[in-house]
Structure P
Amino acid sequence: MVIPYGAASVAAGIALFFLNLTNLAGTALVAGATALAASVLSLQEWKSGSDTKLYTLTSAACAGFVGYTAATSLSALKGAPYWLAAVLVALSAAAAAFCLYNVAAGGNPPPKKGKAAPAAQQ
């Protein structure tokens, strides 16, 4: 879930940059790219059977930071930038909550290794 969120955050950052909201745009770009990178690294670690908790917490922190920055900017925005920031707040809250739930629930189970596919019954 965080890979699409990171991509959306980067896209929102680019859009906000063109709307001259450089503080929020920079936060969305950097934190979104960091969450995206952490998610990709987490997926690679998961495939190798390693612990991914650090990457998941990094993604949660990035999403939380973007959400907080966007939420504090809402009162100063009007029109399209307001709605873009509001959507970013909602997506960030959902991504952060998902990551925190994932860690609290024990993380992603590693892929099963060495299990052969069951033989087809005839």
Structure Q
Amino acid sequence: MIRQAAEARGRTAENSVAARLEADGWTVLARRFRNRGGEIDLVAEREGLLAFIEVKARAGLAEAAFSVTPRQQARLLAGAEAWMAAHPGHGATGIRFDVVLVDGQGRMRRITDAIRQD
């Protein structure tokens, strides 16, 4: 039951983030993109800028921020590689990795360019 509740919270948060992105002029290209190497919650593009977005929903924003582990970052990077291989025409003006934190009251904080592959 706990896992199902967390899954439902995550989907609700992802839907809220997708709606906010679209309201801000982004086109959501994919939701919950999965492959062998990784997973991406949302893929969105605006004016040629492609964003791979990790959504974290927790009771508080700080909790959400600390839940983005190095393992999840690696999965996001691997998922992005696979997505780009399958969709090479996107990201003409750039690519970035964002994290959107969502707290228990539905407040969001977007951290742009939060994950870098060096």
Structure R
Amino acid sequence: MFDNENKPKGIKRIYLASLNSTRAFKWLLKNESAFRQELLLFVLCIPLTFYFDVSPFERTMLILSIVFIMFTEVINTAIEAVVDRISLDIHPLSGLAKDLGSAAVLISIVIASCIWTVILFS
């Protein structure tokens, strides 16, 4: 059913996958204002974590919590792209899929906020 013989393997597969990822990041930067805002938050928060008196583990958790928001935004954007690819017609399930992706981003923001609050104020 699938032609696995012609698929690239090893380093070539990794290289080609990195090209796809790079193309996706360029698209996100050009088209998704939420991703640009989260990237700005990430860039600002990295040096900010060195200002606080926290352990290396806590600093890592602070930074990764912002990365988690960005990760969730990428997944949300992918959901939106697939829904729009299937149909631009208004349908309750299409709206639900997009709303659930948005809810996932909100949950990731709440998680990051909790992590920052616990680490900085405990």
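Side notes on the structure shown:
- If mean count of other Cβ atoms within 10 Å over residues 63-70 is computed and equals 13.9, the structure in P, Q, R: Q
- helix-only ellipticity at 222 nm (-39500 (n - 2.57) for each DSSP H run of 4 or more, over all residues; to 500) derived as -25500 - corresponding label from P, Q, R: P
- Each of structures P, Q, R was scored by distance in nm of label points 7 Å out along Cα→Cβ at positions 15 and 95; the highest score is held by R.
- Computed 32, 23, 13 for semi-axes √(5λ) of the Cα gyration tensor in Å - originating structure among P, Q, R: R
Each value in this text was obtained by applying a stated rule to the coordinates, not by laboratory testing. Just so you know, these numbers come straight off a predicted model, no measurement behind them. Cβ atoms are built from the backbone, for glycine too; each structure is taken alone.
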